[in-house]
Structures are given as C-alpha cells and as structure tokens.
Structure P
Amino acid sequence: MKESGRKQGASSPCAACKLLRRRCAQDCVFAPYFPADEPQKFANVHKVFGASNINKMLQELPLHQRGDAVSSMVYEANARVRDPVYGCVGAISSLQQQIDALQTQLAMAQAEVVHLRQFN
C-alpha cells in the first residue's frame with residue numbers, strides 16, 4: 001500500500017528529495033507526485049521551475065488540484081527541455097500549422113468533389 005508516494009516503513013526518498021539531497025519527510029509535498037522511480041520527471045521540472053517555486057505552487061493549491069498542476073508542470077518542463085526557446089508554444093504553433101495545412105487540403109478536396117459532381 002502506498003502512502004505519500006512511498007511504501008509504508010520505507011525510508012527511500014522521493015525523486016525530489018533524492019535530487020535535492022535531503023531527508024524525505026512523511027508529509028513531503030513532492031512525494032505523491034514525484035516517485036523515486038521517476039527521477040527525470042522531477043529533474044526536468046526542477047530545471048525549468050526550481051524546487052522552491054514548485055513547492056510554493058503546490059502549497060498554494062488545494063490537494064485535489066495538485067496532481068493536475070504537476071502534470072502541467074511536467075508537460076511544460078519536458079517541452080522546454082526539447083525546445084528551450086519556445087517550449088509548449090512551439091509545439092502548439094507546429095500543431096496549428098498542421099491544422100491549417102490539413103484544412104487547406106480538405107477545402108481543395110471538397111472543391112474538387114463539387115467540381116466533379118457538376119460534370120457527372
């Protein structure tokens with residue numbers, strides 16, 4: 001049974017405390033979201049946001065919103081690691097360009113269908 005991201009009785013620190021080289025307390029705010037077996041997850045978030053800022057953000061949120069906040073931070077951090085300049089905005093821009101190109105192709109195909117129906 002898991003409790004606070006660690007097995008009961010285990011002294012293994014969460015990924016955050018391990019990276020920060022500190023003792024992982026029973027009420028560690030990071031433990032439920034950054035398990036020890038996913039060290040890169042916290043490493044990227046720490047690199048982009050900093051441990052202090054992550055801690056502040058999580059402390060200010062109600063418990064039921066923290067998981068979604070961590071997911072968002074992880075997504076943004078991973079995007080920022082892949083593309084340090086644009087991060088998520090670069091991914092969104094790329095997807096928008098793909099949508100625009102596909103909509104143009106669709107409009108051309110629909111126009112061709114209308115044109116072919118006129119002559120049949």
Structure Q
Amino acid sequence: MRIGELAQRAGTSTRSLRYYEAQGLLPARRAANGHREYDENDLRLVQEIRSLLEIGFALEETRPFVECLRAGHAAGDVCPASIEVYRRKLAELNAGIARLSEIRDRLAAQLETVSERKRPCSR
C-alpha cells in the first residue's frame with residue numbers, strides 16, 4: 001500500500017509516517033517508481049506507535065515495542081525492553097500522581113486555613 005492508504009488506515013497523517021520513517025521506526029521501502037510501499041506489518045507498527053502515543057508515551061519510548069514486533073512477536077510488549085519501558089513509565093506516573101496529591105493536600109489545607117480566618121469585611 002502507499003503512504004496515503006497507510007495513513008488513512010492507521011488514523012494518522014502522511015507527515016507523521018514520514019517522521020516515523022526518519023526516526024527509524026518505520027521501514028523505508030521504495031517501489032521502482034520511487035513511491036513508498038508498506039504492508040500489513042507496517043500498519044501494525046504504526047498502530048502500536050499510535051496506541052502508545054495516545055496513552056502518553058514519547059515517540060522514542062515506542063522503539064522497544066516496534067523492535068519487538070519487528071522481531072516477529074505477536075505483540076510489542078512481550079520483550080524485556082518493552083516491559084522495562086512499561087515499568088519506567090509507571091514509575092514516572094506514580095511519582096507525578098504523588099506530587100499532584102501533595103499539591104492538592106497543600107491547597108486544601110491552605111483553603112481551610114483561609115476559610116477559618118475569613119471575617120466579614122466592614123467598610
């Protein structure tokens with residue numbers, strides 16, 4: 001299939017596909033006429049990339065998943081490198097959630113303090 005069809009089937013743009021190609025995530029095969037050619041395996045790679053991007057992964061973080069698929073695995077998250085990315089991403093999320101919880105607690109405490117001090121203003 002050509003780049004436009006791959007983009008349509010994967011739900012992305014041709015520009016994104018070219019970028020994935022430039023980053024080495026998508027193979028760059030050319031037909032005799034110079035047009036890019038893709039197959040169902042390439043569609044699966046792009047779907048994996050898009051799926052991971054949608055849940056907050058950076059493009060570079062998708063590389064182990066793509067490599068796992070290219071190695072012939074049915075899923076991109078069965079290889080040790082992919083699992084390690086999951087672990088690292090989960091740790092980042094947990095740290096972010098902990099930080100946001102701290103901020104929420106501090107704001108709630110501040111609001112409570114302000115509410116207790118609040119007196120009607122007289123003018």
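A few comments on the model shown:
- Answer label among P, Q for the case where mean count of other Cβ atoms within 10 Å over residues 21-28, calculated from the coordinates, equals 12.2: P
- Looking at mean count of other Cβ atoms within 10 Å over residues 53-60 for structures P, Q, the greatest value goes to P.
Read-outs: derived from the displayed coordinates by stated rules, not from any lab. The model shown is predicted, which means the values in this text are computed figures rather than measured ones. Cβ atoms are built from the backbone, for glycine too; each structure is taken alone.
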